[in-house]
1. As an exercise: Rg and Dmax of the Cα atoms in Å, for residues 128-167 alone, calculated from one structure in P, Q, equals 10.3, 31. Which structure is it?
2. To which of P, Q does the computed value 35, 56, 9 (P(r) over Cα pairs in 20 Å bins from 0, in percent) belong?
3. Quick one: mean projected area of the Cα convex hull in nm², for residues 16-87 alone came out at 5.9 when computed from one of P, Q, so which one is it?
4. Thinking of P, Q, which structure, once distance in nm of label points 7 Å out along Cα→Cβ at positions 96 and 264 is computed, gives back 2.6?
5. Work out the source of -7500 here, i.e. which of P, Q gives that when helix-only ellipticity at 222 nm (-39500 (n - 2.57) for each DSSP H run of 4 or more, over all residues; to 500) is computed.
6. State the single structure among P, Q that was used to calculate mean count of other Cβ atoms within 10 Å over residues 64-71, giving 26.9.
7. Suppose mean count of other Cβ atoms within 10 Å over residues 8-15 works out to 16.2; of P, Q, which structure was it derived from?
8. Give the label, chosen from P, Q, of the structure having the highest value of mean count of other Cβ atoms within 10 Å over residues 48-55.
Structure P
Amino acid sequence: MRAVTYDAYAPDNSTLKVGEAPEPKLGPGEVLIRVRASGVNPVDWKVLAGYLDPMMLSVFPVIPGWDVAGEVVALGPDTPEFRVGDEVMAYARKDTVHAGTFAEFVAVPAVHVARKPAALDWAQAGGLPLAGMTAQRALDRLEVGPGDTLVVYGAAGGVGSLAVQLGRDRGARVIGTASERNHDFLRALGAEPVAYGDGQDERIRALVPGGATAVADFVGGQLETTLAILAEGGRHASVADDSVETHGGHVIWVRPDGAKLAELAELADRGVFTVEIARTYSLDEIGDAFDASRSGRTRGKLIIVP
């Protein structure tokens, strides 16, 4: 099968290759998925750079990618949950970094797989799992509900835009930080936009003089603003700043979970949210996709289509 691989860490795209790789072996309780779309996430190039080496074992050559949507083409022993031909999606992170989703096929434990929602096309479904489940887990940990004022940093990004929509569905008032060019986009999602950068805490406080009851940081480096805008007794969480724990916050690291992903699929089919796609790339354009992700200026999801 064709796949993206790398055989050494690198701070850039210099070790990325596209070529033939062995088709995955299929173990008990696993499904083999023909990949139709895979979401690109910042963690993909951070793993390539070796940033996660202290916590995760990489077995080279590595096929990167943790998101997938596609069709089941084979079943491992004792896998009654699915049938060949099912359209599915998964957050396919494994304990070892080795056999990822930027390829024509990937094997995934069935317990990590959910059926693709009919409301989403392949690209949208391929971009949902990691981003959607990260937003979902953050809002779950923050116990966001009716009456909350939720501030979302990085609200126009892949995770942030989903958190905005999920927060609105839970009955919260949502304020989102983004560049001014994305403010109309945020308004369309149901958020009140605030320009990020210097003075954002004053701009947020002007909207919420009493302070926010919940803050979700999908950018990092926002703790000073969080402490300035958080109401007494408010809750906060970050996916990119461990220091929040020293101030009562939560660090979010999403887990593969087919049941939680199925909850998102149901919400998608009910029209609660959609997945914004910034651009799709072929396997051969993986370097361009990683560069776009590194820029931090994309609105919505970047997608690889084999």
Structure Q
Amino acid sequence: MLSAAKTQQYLRRLGLPAPHVPSVAGLFALHRAHVERVPYETLEIQLGRPTTVDPYESADRILRGRGGYCYHLNGAFATLLTTLGYEVQWHVAGLQPDAEMPAGANGNHLALTVACEGHTWFADVGLADALHEPLPLREGTYPQGLMTFGLRPSAAEPGGWRFDHDPKGSFPGMDFLTAPACPADFTERHEYLSTSPDSPFADTACVFRRDATELDALRGCILTRTGVDGRHKHELTTAEDWFAVLGNRFGLTLDDLRPADRDALWHKVHTTHLAWKATRSAPEDAAASFADAQRP
């Protein structure tokens, strides 16, 4: 449970008042606000600052104006929901990065379910370019803005569930178990993703933010905006432009970084970007590193 002060601070970050009682309408409002205001980001990995999957540490980082990736975002969100009176469960999940990789709940993702008003909802604020709102935990097809998602029983995990991403999304889908999980179930995979030099997150910075109709994705120095008018890419060539995009598009002012840390972050990101450009004739999809990072 978060303290009353931290709960109020978290809700201010989301731009929402304190709800009176748990409700489906409240859950949807919290979910929408979280994916719109708290970005999926891997900048701590680029900075070489190890994190944990402790949801209270993740919540504190969000309160400082930062984001995180799936373990951080869903862990903190689950803690906020529990504090507000919602019945939340963590689940071991596995994101399938492409159709050639096997499906299954290998622990590279944390999924959530929420029981509210007599129904169970699949909630996930850590899927980067996927959900804007929760989905009812029942088989079906669910349009959200420019994308359409699916839920069905998992073929890879009997008794579990399969989330099918929109074909325009960055990965085919994700499977999750129905059994409840805890932070310890994700520690080993998190350590690899956040500290191993072989992790794609260590190689390339990525940041995502979405709302009802648009998705912003930053991979290295390539900004991609996807909306009703199509997909547009823009290369950021200066530190000033890169940090301005982080602040203006993603709400990441990085006030917690010293000037030397900001310089080191830009140098690493830009150096990696130049090396990447030297090996490719055209920018690749900004969502690629998110899916790549889920590979076993």
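Laboratory data are not the source of any read-out in this text; all were calculated from the coordinates shown. From a predicted model like this one, the values you see are computed outputs, not experimental measurements. Cβ atoms are built from the backbone, for glycine too; each structure is taken alone.
1. This figure was derived from Q.
2. The correct label is P.
3. Considering all the candidates, the number was obtained from P.
4. This figure was derived from P.
5. P
6. It was calculated from structure P.
7. Only one of P, Q returns 16.2 for mean count of other Cβ atoms within 10 Å over residues 8-15, namely Q.
8. Q
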